[in-house]
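Next up, some structures in structure tokens.
What follows is calculated from the coordinates using simple rules that are stated; it is not laboratory data. None of these values were measured; they are calculated from a predicted model. Cβ atoms are built from the backbone, for glycine too; each structure is taken alone.
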Structure 1
Amino acid sequence: MTVTPEVRLSIVMPAYREGRAIDPILARIAEAVTLPFEALIVVDTVDDPTVEAVEELARTDARFRILVNEYGRGPGNAIRYGVDHAAATAIVVTMADGSDDPRQIDDLVRLVERGVVVACASRYMSGGQQVGGPAFKSFLSKTAGRSLHLLARVGTSDATNSFKAYSTEFVRTVGIESRAGFAMGIELTAKARRLRLPVAEIPTIWLEREQGVSNFKIASWIPGYLRWYRFAFGRRLTMEELEQKLARDRERF
């Protein structure tokens, strides 16, 4: 899709049966984001109750649109579908559960506009914090993030966090291999590291969702995270070498 200069960022938000619970989340985005934006809320099916809520909002605020994912079920496919329909030169991925702070979206996008290909909202750097959430999930995420930061020098201490801004050109150039879960966050960070492209971070405070139940499936999604965790380590690659390596990896995974 051709990018539209009038829109400075495309917000991609996967949603699963949020219904009216998404209303305050979208209201916070409308209030907090000052840059011209479009918000693409992506669901898996037309009968998802989130559709009605977003369509009602869209009648008074055209910046918000509902998309029905055609790539297959799950948040990973929903994010890929949203990215492929984004109209701006910067993309922000954020969750529909209210855990992310929309006041940081402007700052993340401005980092991308300054040349960063991945701008991370980090729970684990100085000034960041995670409030609530399953202890085991938090342990795995923190361990992965800090070890990648110290050992692989990926440019952020929170590579697993989905709340990130990306250069649209970068994402469409390197592609998204991940299909399950939210592994695309660590995937794109790892690809940027291997290409030696700039990654930056700002601190964030992540809050456990107030309503509903998390759809995060730790056991089934861990293999995807481990693949990209390992990928982050290694020598610098050219774009051609990256494509060749990914082609070989597809035969294994």
Structure 2
Amino acid sequence: MLILALLFCVTAMLYASVGFGGGSTYNALLVLADTDYQVLPSVALLCNIIVVAGGVWHYRRSGDLSLVFALPFVAFSIPMAWFGGTVPIHRETFVMLLGLSLLAAGLTMWFQPPDSNAAPPGSPLVNWFVGVPVGGTIGFLSGMVGIGGGIFLAPILHLLRLADPKRIAATSSFFILVNSLAGLVGQSAKRGTAEHMVQLADYLWLALAVFIGGQIGSRLSARALSGRVVKRLTAVLVLYVAGRLLYMSFA
């Protein structure tokens, strides 16, 4: 248990330093620890909320988080994350989807375009045209397997140059927070609220570990290493765990 808590703490520190929550890796670590797969998404979503909540508050105070800009991406992702959380899923399917999600997350983090200035603001209709389908798709996957989805949203925003790097980080953190909350509610509805709370109580020590790691990561903010180096190191970790899960799934 001590080793698992340490791994959660380090994961939270790495992800928080680049503006993410780490839900996909928390899930994978729990799978490798042979934890009951039915409670895994809820634990990961709870840890996500703890890690990104402080970042969202900070971004809101600094003015980098624009709710008007974020709205198209979360408007459909919130109900879809809730719906994804209510969908029953077999362990084999869960492990396969989680492994594929981690593989995609690791690749997008490794090949994420370098930060660049945003293009001149376009019509808000463009954000809605992009945000609704993208947010809904990521939201559904987020609720079902217990990830926040920001690790997929950020590269898309960078690629399309819809905002500056700080606003993208702020929007991704907010996206992770609301999707994790909606997905957690959906998971609770699927399993029964009372039973769900009892099960989560057994993992509060992991919540404490990610709180500590998240606080360290958000304060370091990659001061010792460049953000790109931290992203590459995190991508290596994610890809390694993805390989382990996919081997378990297909072997």
field: Value 18.4, calculated as mean count of other Cβ atoms within 10 Å over residues 48-55, assigned to which of 1, 2
entry: 1
field: Comparison of 1, 2 - label where FRET efficiency 1/(1 + (r/R0)^6) of positions 64 and 192 (r between Cβ atoms, R0 = 30 Å, to 0.05) is highest
entry: 1
- prompt: Given that Cα extents along the principal axes in Å, derived from a single structure, equals 49, 38, 37, which label among 1, 2 identifies that structure?
  reply: 2
query: Where is relative contact order in percent (Cα under 8 Å, 6 or more apart) largest, in which of 1, 2?
result: 2
query: 1, 2: which one has helix-only ellipticity at 222 nm (-39500 (n - 2.57) for each DSSP H run of 4 or more, over all residues; to 500), as calculated, at -26000?
result: 2
message: Among 1, 2, considering only distance in nm of label points 7 Å out along Cα→Cβ at positions 40 and 176, which has the greatest calculated value?
response: 2
